Structure P
Amino acid sequence: MDRVRALLSIVIILLLVGGCSGKPGETGPELRKIVYLTAFGAAGRDAFAWIAQEKGYFREAGLDVEIQLGAATGENLKTLAAGRVQFADNDLIGGTILAGKGTFTGFRAIAAIHQETLVSIVAPQDGPVRKPGDLSGRTLGAATGSVNQLLFPAYARKAGFDAATVKWVNASPQQVPALLAAGRVDALSTFLIGRPGIEKAAGKPMTVLPYSDVLPELFGNAIITSTATIAEDPDLVRRFRDAALEGLQYTLEHPDEAAALLHRKNPASAAAAAKGEITLMTPYTKPAAGKPLGAIDRARVTTAIAVLVETGLIPPGLTADKVVEFPLTPQ
């Protein structure tokens, strides 16, 4: 009986040790639960979050990540400011505009997803909008609170027409393509990578007019977090950043797999359209030579702020450090 008791004690000890060993965050109690908000519903541009979850990159970083669907720039910043999420994918220029206006100041970018803005005008090739000036007096559709509307006055000014002549129709991220398909608007202001899904919804080819044609040097989406999270746990920020970027790298290299996973997790999202988005956005994710994926260049952020001041979107005074936490960006 003594031998049996001894053997049982050894087995129990080994089981306990085994349950506490392994990779950090591999067992339930060790995982830090956080909430992440996508940029704009469940689209190809956000597939990397589900890849990071599915491939175990978050778990290996000691994180249990709940992915929630975002609703564009302003709405996402409201959710982050309320403390309901710890991280979000958000348009950096849209956030910069709102920071410059003093609307939201408690956030910082920690990694760039798109090194150039993807905001564009998307219009039917057989419609009345062929060039920027054709937008004067037209009706545009966009997601409520999105960067598309925030940045539009600067786009119109640089393109040489009056932004005030344009009428806007707002919708949820999921319903934006339907505005054009239903004939309620002449064009959409959305991301250029959304063209495949818009063409599918409308059943016709589209013309794309990138904002970057008249507004160069502007970043696109970035991973952001709150200044409170940065102050409380910078190591958490680094771990999430690295796991998310690992998911982004895998997504760019395996668009078919990422699109299929996105569709499996969100059946309303078409895999073909998601793959199209991933493929179209890939060139825009490439940083300058010698820089890592996700890098954010301080000089470019400063230039972007100057453009926003020049076009009257924000008053002078905002600095790059007020929108980007440079020590926590990929180096």
Structure Q
Amino acid sequence: MNKKDIVSLSFDELKIEMESIGEKAFRAKQIYEWLHVKLADSFEEMTNLSKALREKLDSEYRIPLVKMVDRQISRIDGTNKFLFQMEDGHVVESVLMRYKHGNSVCISSQVGCRMGCKFCASTIGGLERNLLPSEMVREIYQIQKISGERVANVVVMGSGEPLDNYDNFVRFVQLLSDEHGLHISQRNITVSTCGIVPNMKRLADEQLQITLALSLHGSTQEKRKMLMPIANKYELPEVLEACDYYFEKTGRRITFEYSLVHGVNDTDEDAKELIELLKVRNCHLNLIPVNPIKERNFEKPSRKSAENFKNKLEKNGINVTIRREMGSDIDGACGQLRRRFVEK
């Protein structure tokens, strides 16, 4: 018998589920709290439920396994990189970053990725499968349990393209922000997409309050096509129009992510084109000096060159920051730690 994934159920669905197995609705509140507040890994831990109910739950439902198999801690800034294994043996990675304004985690939404962006290690082996909503929230729950610290901000920017796993991703946001669970504000959740236009518009219509981050990485359609295969499917003007639609529907300012690759997209001409694209938009630009990976020959620009690029944009009224490098002494870039584990 296939056991049901109890962690992916919403609070209301869990109530209906309990009634369907002959239990009182108030049991749902207790169980939901064990799963999403006390972060239980098994039904055995749910000590305020009778042994008979725990056994019944164990025979019909499962709490999907998310188990730490590796952890790297940066000596420079205390960034933690985790490798988690799922029930089927697949591994994904997550990162805990400590900032003055609270702890941020970056989680994966898929095992691998099929988007093929040239500068990313996550995509090298292709897509294995989508993560379940339960597996995504349990990446965060395990990090809280292991670190003993509360997570304040969540970024879905690890391995995978969240909007390629659309329904599971939306369910994940609802679980994470539910008042009966961890209750992380939707305003503290950011999703990064390489630009799947129909799903960006669908997300706008969900009326969630999350931040949308677009992986831009090129100031023209041609540049984007060189770096991102998805640009062969969606033209830059339609991607930007979907960003505008998201802002219009939600009032949430768009973040544009821009990986700076030396000699590829960091020229004066790129800066000029970026200014033209962004000066008419209420947005924030995040410059990310590229993390070199051995499978590609991309070079990181010098600190001075990145600062010059930033200054040109700032002088033209663009709201811009250079992302602080976290965990540069560990396998910090997306997909690096998982790739090394898989190769072994």
(message) Given a value of 15 for relative contact order in percent (Cα under 8 Å, 6 or more apart), calculated from one of P, Q, which structure does it belong to?
(response) Q
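Using the calculated result 38, 21, 16 for Cα extents along the principal axes in Å, for residues 270-309 alone, pick out the matching structure from P, Q. If you can, show how the numbers build up before the last one.
Numbers: P: 38, 28, 11; Q: 38, 21, 16.
The value was obtained from structure Q.
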(message) Between P, Q, which one scores greatest on mean count of other Cβ atoms within 10 Å over residues 30-37?
(response) Q
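Using mean count of other Cβ atoms within 10 Å over residues 54-61 as the calculated read-out, with 15.8 as its value, let me know the right label among P, Q. Intermediate results must be reported in sequence, preceding the final value.
On the way: P: 19.6; Q: 15.8.
The value was obtained from structure Q.
State the single structure among P, Q that was used to calculate semi-axes √(5λ) of the Cα gyration tensor in Å, for residues 38-197 alone, giving 26, 19, 16.
Values: P: 30, 18, 13; Q: 26, 19, 16.
Answer for the origin of the read-out: Q.
Suppose helix-only ellipticity at 222 nm (-39500 (n - 2.57) for each DSSP H run of 4 or more, over all residues; to 500) works out to -12500; of P, Q, which structure was it derived from? Can you show the working numbers first?
Working: P: -12500; Q: -10500.
Clearly, the read-out refers to P.
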(request) Tell me which of P, Q gives 4.1 when you compute distance in nm of label points 7 Å out along Cα→Cβ at positions 166 and 246. (result) P
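For which of P, Q does Rg and Dmax of the Cα atoms in Å, for residues 190-317 alone, calculated from the coordinates, equal 14.6, 42?
Of the options listed, only Q reproduces it.
The numbers here are math on the coordinates, done by the rules we state, and not lab data. All of these numbers come straight from a predicted model, not from anything done at the bench. Cβ atoms are built from the backbone, for glycine too; each structure is taken alone.
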